[in-house]
Structure 1
Amino acid sequence: MSFLTQGGGRIRGRYPMLELTNGCLWAIWAALAEHFGPWRVVEGWVLLSFVLVAATIDAAHRVVPNALTTSGAVMWLPFALGLHQLGTGALGALVFAGPLALTAVCGGIGMGDVKFALVAGLYLGWPFALVAFVLSSLGGGLLSAVLLATGHKHRGEAFAFAPVLACGTTLAALAQVSQSMVH
């Protein structure tokens, strides 16, 4: 797709890799969520694409664009209404983004990370937004320890957090679907 949308010109290697990763995530999600119906499958595809793009942009440029988080939130509304998940989505957004907002106020992370968590929480809902928060917090702490221990970062030096949030969100979404399959 990158080759076609770029007019057949030279493309960076990360674009085909991003598309391949997204395609694999879509296939895994479709296989796990197919019994929930098309609304749930497409909702998962939107969430997985959102977290992958946000993580990639943040890793490269250290920013999660407002246009991305705004469009992610707007795209959630039809799913929330169609799947009757407005309340659980709002609670999920509060649970995931609330503690991160407090961290951002103290200067620990950027507001783009908070907006990322808000959008992811909308899609995950309660209680899986809490799962994503816990996994992301543990992952961020582990990554910080590794970066400090290896000398790649120094105390007080920031790193892109959206990739960590993306991992926590993806694992929580997969856990949500897997748990639903068992019950």
Structure 2
Amino acid sequence: MSAGGQTGTAQLFACGERRIEPGWASAIGHMRAHQYVALFDDATTAFMSGCGLTDQHLLDGGTSPFLTEMHVSYLRELRPGEKVAVLAQVLGHDERRGRVILIMQVAPGQNPAATCELAVVNMDLAQRRPCPWSPQQAAIWSRLAAGHAGLPVPPQAGRAIGPIAPVQDRQTSS
């Protein structure tokens, strides 16, 4: 994915665009789940490097953001030939964690085709343990969060997969 970067004060961070390849389609003609995840992974890398959270100076400092959790919501089928763009919105951060939602769209202003909520933690690379953001990283998170604070939060943010009652329980409670 080619990255575009921040497009304005209250704009989402552009993480790149990509055309859906014919080889990415399943037997029923839509994009396979692992391709959504691969596009979101590419967008995560573009976001982290494009906004400066993983520039070479920070990597040389012995810390790096690690992805610790992701939740993908598939909202519409994507087919070969369609072009998608992925945008990032910072939902929050603290001294060592960040929360981001990636939004995959076919066209600007359209409902998303998919979203991917991410939990990110800064890690000490020598100890492999969470550590505080550097002052530079903290400033980047704060700037992005402030720029995104007035934007609507996608309804998929914070969702979880809930329990499903066993079939016999549902039949007796009807």
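Computed from the coordinates by the stated procedures, all read-outs in this text should not be read as laboratory data. Only a predicted model underlies this, so the values are computations on that prediction, with no experimental measurement involved. Cβ atoms are built from the backbone, for glycine too; each structure is taken alone.
Tabulated values for the structure
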{"read-out": "Highest-scoring label, criterion being volume of the Cα convex hull per residue in Å³, among 1, 2", "value": "2"}
{"read-out": "Value -7500, calculated as helix-only ellipticity at 222 nm (-39500 (n - 2.57) for each DSSP H run of 4 or more, over all residues; to 500), assigned to which of 1, 2", "value": "2"}
{"read-out": "For mean count of other Cβ atoms within 10 Å over residues 123-130 computed as 12.2, the structure of 1, 2 it came from", "value": "2"}
